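Read the figures in this text as sums done on the coordinates, not as results from a lab. Only a predicted model underlies this, so the values are computations on that prediction, with no experimental measurement involved. Cβ atoms are built from the backbone, for glycine too; each structure is taken alone.
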Structure 1
Amino acid sequence: MKSNKRMTDSERKSLLSTLWIFVLLNMIYADILGTLRPGYVEELNQLSQILTGSTVLLFAVLMEVAIAMVVLSRILNYKANRWAHFVAVPLTILWVVVPSLVPSLGDSTPLSYVFFATVEVATMLVIFGYIWKWPKARRESL
């Protein structure tokens, strides 16, 4: 049964924040599960020899985008929320997809990572859909 009740801005913000938490939990668990791969420690050691501090900082900034969206989804007004999502969703999708296309040290991408990446990207497309369809708020709520 379909409800005719339109989602309020507050409900939409809460849902968006919750979806970002879901994305982050999947990212974290994908990384945790990845540590169980045979040869992970050796791979990490080799990688640490070639990564610069600037590269690690870039990774931290890209991860922070998704982390920040948990809070920003709830506190930004309509216009700023939409713009933040229109930037954050594609950036985060790239952050998830690119590493799976460029497996480190010549190994193939683990199926578990492909699974989590698929869930993460699908969720971010749902987020993008909610933002795209978000009706303009009334003047007094801006």
Structure 2
Amino acid sequence: MIVNTPAVTFTCKLNELDIVVQAVLSRLKKGGVVLLKGDLAAGKTTLVQQVAAHLECEDAVTSPTFSIQQCYGEMLFHYDVYNKGLEHFMALGLLEELEREGYHFVEWGDETLFNILKAARLRVLLVEIEKINAARCYRIIEHA
């Protein structure tokens, strides 16, 4: 089980994501890693798009499913481990990328990656996203 501190939960529609974005960024302050967990079309990339808008990043944010990594400006990084898996992600040296200053959002991150990041003493959050009709439930779990 990943939980180290109490989770914070928000239920909101996709056009009300500011509260979730602020909750995530306030916990990271100057950067860190956010593992995004949720079913297909849960809103993982949509959350990263809203973070980019909040950070005033003008780049178009798209899913990194086939590119594995997308960089937006100098402070926002977006990864996807679904298609190739964690071993491929690590073999490419992308684990070292997570040490760079900035905000790193990893779609399909799992407990194995969480534990690796925790052991490396990186600041890490887990955001679980669940579809509930027209809304989403965002559960933010922080590892201090």
Structure 3
Amino acid sequence: MTARTLLLDTHVWVWLMLGDPRLGAPARKLLEAAVPGGRLLVSVISVWEVAMLEANGRLRLASDCANWVGEALSAPGVRLAELNPEIAVAGTRLPGKFHGDPADRILVATARETGANLVTADRAILDYGRRGHLRVVKV
């Protein structure tokens, strides 16, 4: 893979920041190679998802959620992908069939609108990519 920007699915972002072993060596190497060019994107919807997971007790962070997010977004190579009107509209008009989860739809639309590869372990997103609607990288 060349120097394409990588949009991290929420779980990939969390795994990367927490050093989770579910993010295997090949994926970690790919992500580390994107650091020098600032080619790691995190969608603002992922910030919302992390906050929701933490608020609901489904994710435990070592620090206050707002502090964790601030530190995770200032990690080397990471840039925030804002939610703009074009992405919001595109998320409602994805080609082919894709499930209705709003966060996943925003992630997919963000990847499509920015030209990024979406890095994920999510089967529905990987299947959508295999159908030719999105560039995906499986972790």
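Overview of results
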{"quantity": "Winner on mean count of other Cβ atoms within 10 Å over residues 28-35 once structures 1, 2, 3 are ranked, highest first", "calculated": "2"}
{"quantity": "Origin of the derived value -26000 (helix-only ellipticity at 222 nm (-39500 (n - 2.57) for each DSSP H run of 4 or more, over all residues; to 500); candidates 1, 2, 3)", "calculated": "1"}
{"quantity": "Top of 1, 2, 3 by mean count of other Cβ atoms within 10 Å over residues 36-43, largest first", "calculated": "3"}
